[in-house]
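Enquirer: Pasting the structures in now, so scroll down.
FYI, it's all coordinate maths here, none of it is from the lab. None of the values given here were measured: they were computed from a predicted structure. Cβ atoms are built from the backbone, for glycine too; each structure is taken alone.
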Structure P
Amino acid sequence: MRVSFHPDYFVALPDGHPFPMAKFPALHEILLAESVIDPVDVIRPREAPLDLLRLVHTEDYLWKLATGNLTNAEERRIGIPWSERLWRRSKLAVNGTLNAAFMALEDGLAGNLAGGTHHAYPDHGQGYCVLNDVAIAIRELQRGNRIRRALVIDLDVHQGNGTAEIFSDDADVYTFSMHGEKNFPARKAVSDRDVGLPCGTGDANYLRILAGELPGVLAAAQADIVFYLAGVDPAGGDRYGRMLLSPEGLAARDRLVIEAVRTSGKPLVLLLSGGYAATPRKTAELHAIAYRVAVDVYEARSKRTGEQ
């Protein structure tokens, strides 16, 4: 499985900051140590150029990011202090997702060890999301005639409001978000399919609902590629999640999605999105679940069918 990763996905934040930036290098380390990925299959992205970012984001917002001219209110809305390193990191992560999409089109499966920054709107960031990597990648694939239709499966506990808004008038991009109904953002956007769950939802109900949704979502989307935002903040004990999925429940969730996409024959791009466990290392361990499951599903099917 090829993945995008760059050491500069990590940017130092002020002491006590709640965003677990160290989860990115920790996940890379875990997946290598377990041989889920091979060093030769780790592809370092370059910074996304401005012309690529302009496919989604406004000129004014990009200028503010490039020059550090965000207002205090805009910076607070993002939730991470601006720095040149954060700006670079954001551009690296965008290209990481685009590269993963190209690799998925070639291989059937690929991932970015970051990405899924679904709260970013064209003209502002929000909720620890600076640039909307998934929207930018889809727009570039469409522009290059690599795809016509795309599906975004967003299982972060927080609704993918930025992505939903960006594609609200695009019939060729189907957005599916299953999230905490009473969680951030307070004012939800409108996805093609939204499923709001109550606080305290556990494994059994979550998996039952997801299993019922996936066939209809895949059929309605008729997509050429699928982006899976495998946020781990529905896990019990998450700082912001308010749900009760166990690690086994997360694994079962990921298997439902990945097996459904694999069976459909569509390329799959695997992305992190959110997660706020007790430590960045524990968060990375939860993120690793989806990558283990993906490799297991794709390798098992290849062995059964004789695919290479």
Structure Q
Amino acid sequence: MNVGFIGLGIMGRPMAQNLLLQGHVLTVWSRREESMRPLLAAGARGASSPAEVAGAAEVVISMVPDAPDVREVMLGALGVASVARPGLVAVDMSTILPAAAREIAAELKVLGIDFLDAPVSGGDAGAIAGTLTIMVGGSAAAMARTRPLFECMGKTIVHVGDSGAGQVAKAANQILTGVGVLTVAEALNFARRNGVDPAKVREALMGGSASSRILENHGQRMLDRNFNPGFKSWMHQKDMNIVLQTAHRLGVCLPATAAAAQMFNAMVGNGLGEEDSVAMIKLLEQLSTSGN
């Protein structure tokens, strides 16, 4: 399949690489030319704009920071819609507001372009391994056309519902992961401040009802002091803001999420925004009072 890929950051580059490895013809574009070079060396074709990407593709995928970026690459002056022919499927795998996904889908539909919101979970490790969870909103027909591409990038692929449903599922995912990272960091910091080995506490908790993937994976990274970004703290801050904006519009009460969002705000404010979200434990260590 002729595929276009827009956005080649921590997540986008390995996702595009997996499409190339599975034999798809790939055209790529990124704001930073250096981000394109590894894929060009592997056989992808480079483009000078999102419009040029769309001109050569049956399906165009974007993986960019936020809704304004999605709107620009899809509907801007040099965006996908400026040259795309009817029948093209545009897929956004970024994490954006559900309402923004629905608005972009509606505008593209007028132009004869199917749009899928298909955010992912699994971090850079999942992107590299091709084992991401992909949550899809949009038409069943567009989903059927693009499923072979999703299968190159992910292991768990769920068509959640109509436009915006994928983003709702991702927002729910970020509630669980954001609050989870905070609670694991609190538990391990609590153990350490009590003079108990947090690694032994984690080992004990992994055998009981407190066990979780976050305690297993993120907890180990906290113990290892591995704060290299797989998912940067500022990204989690952005995603928690998406959750709270959507909740505010609907009048949904999310007290734990609101508390976790404030802690991600504090991480960014304390210069930890470029570190992985597991650096939450560093923030808690800084905020804890001196003593034992």
Structure R
Amino acid sequence: MHEFTPIIGQNQAIELLTQAVAHQRIAPAYLFAGSPGVGRALTAECFIQLLFSDTDSPVSDSSSLQSRIHKRNHPDLLWVEPTYLHQGKLLSPQEATEAGVKRKSPPQIRLEQVREVSQFLSRPPLEAARSVVVLQQAETMRESAANGLLKTLEEPGKRATLILIAPGVDSLLPTLVSRCQRIPFYRLTQENMQLVLEKAGYGEILANPEVIAMSQGSPGEAIACWEKLQQIPADILQVATQGIGDIRQALTVARDISKSLDTEAQLWLIDYLQHCYWRQQQVYGAECLKHLEVARKYLLSYVQPRLVWECTLMAIVRS
């Protein structure tokens, strides 16, 4: 069906969803299981468009319907994503960034949001024949929120469909998984990766083997890695990847990294350097990779970043 035209490399998921609609066997709940960045959320949007247009939306309004779903402003759609709790308010990652909130822990789907889901489904749909709720990164739910959602999944209502997006069945409570029809999503082939990246305007990523290796068949991860790479100062990146000459330079680079990058960016830089060093094993031995892995552990343990990088880079120079 034309609603799934934007989806590349997920034929099994498309087949399962289109057949469900064609035979009017739409499940009360679905689990879109697979790695981030392979099209789970986009497929959810396409599926919702199919559900809504299959009922009472005229074909001529398909582009308008698609836009409303993408913008999350359709009255019969509730799209839930993890949030931060700041001064008693729930903020999405984008809102937290705009507000300058310092994030000490990852966002999560909270019990208050699960209660909102229950309230949303308690009313009849306004325009479409059914209401749809999407829980993105459902794996971030704590046990209390998951148990609250379980009650909703037990009795979602005849005109309601829930879509949980998560990495896999192991990331959710078994009781939640048992009430969902699983729709599998897979990492893309190199050919499909190229199609998606070029279509999205990120063809230049294909020339960076480290980013491609880090993404492991996920176009979304490749784009995220590429954008993070652009945020790292060019002088730091050049010295760190092409070789640190002596102890003095190691100390200078350590200072610049700790000063210029937050902890999240530093952790990502470790991943990137590991891929770079692995490809240059003639220059950087296995010991360098071990030094970086130790640095990751110390950063996650909240050791002073500058000290971590000084010790790590000096150890690499001596290797």
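Enquirer: When percent of Cα pairs over 30 Å apart is computed for each of P, Q, R, which one produces 45? Kindly include the intermediate steps, with their values, before the conclusion.
Expert: Details: P: 24; Q: 34; R: 45.
Checking each candidate, the match is R.
Enquirer: Consider the structures P, Q, R: one of them gives -0.64 for log10 I(q)/I(0) by the Debye sum over Cα atoms at q = 0.12 Å⁻¹, for residues 90-209 alone as calculated from the coordinates. Say which. Mind showing how you got there, number by number?
Expert: On the way: P: -0.44; Q: -0.55; R: -0.64.
Derived from the structure labelled R.
Enquirer: A further question on this structure: If distance in nm of label points 7 Å out along Cα→Cβ at positions 34 and 106 comes out at 4.1 when worked out from the coordinates, which of P, Q, R was used?
Expert: Details: P: 2.6; Q: 4.1; R: 2.0.
For distance in nm of label points 7 Å out along Cα→Cβ at positions 34 and 106, the value 4.1 is produced by structure Q.
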